[in-house]
Structure 1
Amino acid sequence: MELKGKKILVVGAGKSGLAVAHFLAGKGACAVLTDAKVPVYPGGEMDQLEEKGVVLALDGYPAVGREAFDMVVMSPGVPLTEEPARAARANGITLIGELELAYSFARAPLVAITGTNGKTTTTTLLGEIFKKSGLDTLVGGNIGLPLVTEVERYGPDSIIVAEVSSFQLETVISFKPGVAVILNITQDHLDRHGDMAGYMGAKSRIFANQDPGDFTVLNYDDPLTAGLGEKTNGRTVFFSRHHELGSGVFVKSGEIVAKTGEHADVLCGIKEIGIPGAHNLENALAAAAAAQAAGISSDTIAGVLKEFKGVPHRLEFVAEINGVKYINDSKGTNPDASIKALQAYCEPVVLIAGGKNKGSDFGAFAGAIKERARALVVLGQSADLIAAAARARGFTNIQKAADFTEAVILAHRSARPGEIVLLSPACASWDMFKSFEERGDLFKKIVFNLKRSSCQ
């Protein structure tokens, strides 16, 4: 992709947009960074971009016409219904995202992971497997590091492991991972994609350009995901927690088995895996299947499955106070993720839930609350919706908090020795926070303060 001298509009001045603007300036492009608002960056990021020659067009979008721009690069957080995207399409201007831009300059083989839940854990775990095998490994994408920032530092003997979201996949054109992984597909982001068909269509773009030399790793136990095996041109590799497969990675007699043709390797016992919960067993199976497809040895895969302890904000143990364990699952941003979090524990749970709804239904989540939780603290925009759904299932031990700090305090006061206080909101954080990371970090800060107070 030749960028020198090209007039390129970057839409969205968040982390992705800043990274793209820096990259384009370094390639000699005439880059314009725009945003509907005026973001505030105390580190002088905007000044740095202007020094590189990037034009800032903030607090509103410039007109996008045939003569104005050669390309428009959309940040994943900006819907394609926004005017710059609609105008680009109407005028035949190339419309891509940061993922497609990074792929255009990638020289290393690429493994990409998507799914409604488990993306970050699986991506991080798979990255650790490749690192353990001795490969120079870049882990990035939706996981936090925009690929475009580092992609050119990795060559043919390296590997790139990318977490990719449905938002990022909406704008891919030639993107083609050698190994594509879809962990699961459950209701999420319907406020963006309109319906499940739109959401599945976005997810399916991860394998749209694959050919028979590539691999598509799919969850055999999830009907929506398994059905995509008929649509990919890549070689399908299934993983399963419930079924013994003729080929793939599955659980048999309490052990993880990787089978190719007539050859089968026992990787390890499911009780040896370092991350808790049935959903994390699925993540481990997916990572093992992807690593095996990429040619990594069974011994290396097994070693990392035993050593890996998880990622921040996903069933992250924070502290124990007076016999109560505090778990940070701020990354539980949809009902299905939080259902899996509740199911990961046998102990009674005091659950903290609520935030910005993304078009989800809370009925099944309420059923899991009824089954697994002893008490519920709700907050945020979805507080009343979650409380009503829980009451409809006959669950009444509910408190409503005015803010996040009060929610944690109420849960702390409600919890009894031997129980778990679980932050798993089943909602996005955007009504109160910039990100789920900020929400989880505040949870940890409050818990640590409570622990210090209990020791005085």
Structure 2
Amino acid sequence: MSPLYAVVLGAIVLTLMSVSLARLHKVKTKADYLVAGRSLPAFVLVFTLLSSWIGSGSLLAGAENAYRHGFAALWQGGGGWAGLLLIYFIAPRARRFAQFTIPDLLEARYNQAARVLGVIAVLFAYTAITSYQLIGGGDILHLLFPALITADLGKYIIAAFVIVFTAIAGMSSVAYMDVFIGLLATFALLLAFPVLTHAAGGWSSVTHSLPATHFQVFGDLSPVQALELFLPTCLLLLGNQSMYQKFFSAKSERDARVAVVGWIIGTVILETVIVALAIVGSVLFPTGEVSRHPREILAYSALHGMPALLGAFLMGAIFAKIISTANNYLFSPATNLVNDVFVRYIAPDASNKRILIVSRLMVVLLGLWALYQAMGTESVLKKALYAYTIYSAALTPVILAAFYSRRANAAGAVSAIAAGTFVTVFWDSVLIHPHLPALIAERDAIFPALLAALLCLVVVSAVTKPPDAEKIAQFHQQQ
């Protein structure tokens, strides 16, 4: 391995640390730490949204899917694109509401029980998402330094790195690091594609080397399997707390809406390039170590299929993207424990100094929980779909109902969150799985969990008392 890779990685780490420390002196209050003082302009929002969304879910799970199935892997990314189109209309409403977390929204629109169940669902989903970012970062360190760092040791190193960066300055640190990461990743991925394609003998050589199904809409997936990729991603994005926190952090409603336009363009381009790179990589490296661990195909291609300088920058960009996503999904549930549990129920009169100390402690504790999950995870793709499904079924329906339904009430929301979480968490357990017909048991949890949540939301709301007028007024004024 060229020492250039280590130099680039070291430069990225130092740059991220410098950006994070530079924001530290600006963090003096709860609002500064949790929502960057509601000061983020559209330019910063675009890159922090882009960097937080495209992490190991795309770079590892999506690439693994593309290595095996070709362009049909875009069903996973396509769910996000569909969600983004709908978010364009939600973003200004979210900024108008301008709280700190999704459970804030749930209590304002429903009740305290919805807040508490929302916290539980977020903790399950977001620490799972953080865990496979640690796996991705550990894989990269192992590829770069195979004699020194095992994949498991790499997870410990990345966990320590992410915990420190996230704890330093909160949302302000995360957002401004994401500007650097987003620019680096965008240029590295766009430059890498033509170079790697040339190394494979050109696009015509790629198409002739792979099955025709790799270039078809469904490929070798059934329509149901495609929807099992599409729906969790779409619904996660629509209800994504990390995203709503970014909207709560925006300077204005206009900045939030403009940022979504840039986010849509960037996501469609980058996720398509990631899938295409993995497909080309499958032609260059159809056998060997990477064929047994196809989630590593982008990093492996950077290390073995490109000129050293470009390969180093691509490897650095992948590493930085994973760090960014881990930062975002670790920070988000920490804000829940601080804002929705500590401040709400334990110490409502706590000083800003005490809140900042507790916030950083929560980052450390949740980071350790995510690391524990990472040590027991085999498939990043399965872990990603599990995390997406919890959030998609438990929270997205009630979040959207808060903005768009006048009839959804607290009883319906509470039962929906509980049902969606329960079905997802226990779908493969002895409580549910042995009692299901084989045709249903072999499916992922997304359809049954989502159906259970929607039925509870609609039916329970219909047969119980409508919500009070003041509950819905703040979500439906001037609309």
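If P(r) over Cα pairs in 10 Å bins from 0, in percent, for residues 81-128 alone computes to 25, 38, 36, 1, which of 1, 2 did it come from? Kindly include the intermediate steps, with their values, before the conclusion.
Numbers: 1: 20, 32, 30, 17, 1; 2: 25, 38, 36, 1.
Structure of origin is 2.
Name the one structure among 1, 2 that relative contact order in percent (Cα under 8 Å, 6 or more apart) of 31 was derived from.
Numbers: 1: 11; 2: 31.
Value 31 for relative contact order in percent (Cα under 8 Å, 6 or more apart) corresponds to 2 out of 1, 2.
State the single structure among 1, 2 that was used to calculate Kirkwood radius over Cα pairs in Å, giving 23.1.
The value was obtained from structure 1.
Assign the value 3.7, calculated as distance in nm of label points 7 Å out along Cα→Cβ at positions 329 and 409, to the correct structure from 1, 2.
2
Tell me which of 1, 2 gives -24500 when you compute helix-only ellipticity at 222 nm (-39500 (n - 2.57) for each DSSP H run of 4 or more, over all residues; to 500). Write down the numbers at each step before the final one.
Working: 1: -10000; 2: -24500.
Derived from 2, not from the others.
Of the structures labelled 1, 2, which one yields 19.6 when mean count of other Cβ atoms within 10 Å over residues 153-160 is computed from its coordinates? All intermediate terms of the calculation are to be shown ahead of the outcome.
Values: 1: 15.8; 2: 19.6.
So the calculation was done on 2.
Bear in mind these aren't lab numbers, they're just calculated from the coordinates by the rules spelled out. What you see is a predicted model; the values in this text were computed from it and never measured. Cβ atoms are built from the backbone, for glycine too; each structure is taken alone.
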